[in-house]
Structure I
């Protein structure tokens with residue numbers, strides 16, 4: 001069975017919606033604490049900001065905002081993973097690492113060729 005390549009644009013939008021939904025569900029209360037002295041708070045706030053830019057970048061013709069946002073989500077998630085390592089492995093950050101790297105690598109482009 002061949003993959004449905006025409007569904008790729010929808011899949012990218014579902015990725016964008018999923019990352020925003022995940023952040024709003026898991027980190028909403030942490031973001032609203034306004035604790036700028038904590039490095040972990042700043043990384044979560046940065047991931048949230050760049051996830052919003054990633055969503056906005058999907059509406060633009062140029063993919064530069066999506067690529068930059070994907071790179072920074074990827075790097076901030078790795079930083080958060082390193083910060084949380086002594087206390088245990090934060091597996092939630094793997095979602096941000098994977099999606100950040102995906103949008104860093106592909107941007108807004110849809111490869112519909114054979």
Structure II
């Protein structure tokens with residue numbers, strides 16, 4: 001593939017991601033690998049001009065982009081609410097975890113009261 005993405009933060013999947021990239025392809029590490037981890041890549045693979053790159057918030061310009069995204073949300077042009085399957089109170093945290101683990105929700109939100 002031209003671009004392979006690792007999004008769960010495991011060394012093994014980062015290495016697999018690199019292997020999946022074709023000649024001249026890129027492995028993009030989106031998941032947060034443990035700081036002390038070491039990714040092992042076969043040296044010969046670099047002869048194929050493959051590369052690996054990390055990502056930090058998708059290279060956003062946080063001050064500008066977050067304000068822009070919030071404005072799109074306020075205008076109803078960014079449909080975030082529709083992505084939330086269910087909201088849970090803090091006291092329901094175990095229920096929320098069980099539902100996530102069982103695949104009953106796509107995205108749940110934990111509501112923290114003041």
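Only the coordinates and a few stated rules stand behind these numbers; no lab work does. These numbers were taken from a predicted model, which means no experiment stands behind them. Cβ atoms are built from the backbone, for glycine too; each structure is taken alone.
Looking across I, II, the calculation of mean count of other Cβ atoms within 10 Å over residues 61-68 that yields 15.2 traces back to I. Out of I, II, which one gives 3.2 for distance in nm of label points 7 Å out along Cα→Cβ at positions 45 and 85 as computed from the coordinates? Attributed to the structure labelled II. With mean count of other Cβ atoms within 10 Å over residues 37-44 derived from the coordinates and found to be 14.8, which of I, II does the value describe? Value 14.8 for mean count of other Cβ atoms within 10 Å over residues 37-44 corresponds to I out of I, II. Given a value of 117 for volume of the Cα convex hull per residue in Å³, calculated from one of I, II, which structure does it belong to? This figure was derived from I. For which of the structures I, II does the calculation of helix-only ellipticity at 222 nm (-39500 (n - 2.57) for each DSSP H run of 4 or more, over all residues; to 500) return -8500? Derived from II, not from the others. Sorting I, II by relative contact order in percent (Cα under 8 Å, 6 or more apart) from high to low puts I first, with the largest value.
Ranked by mean count of other Cβ atoms within 10 Å over residues 13-20, structures I, II are topped by II, which has the highest value.
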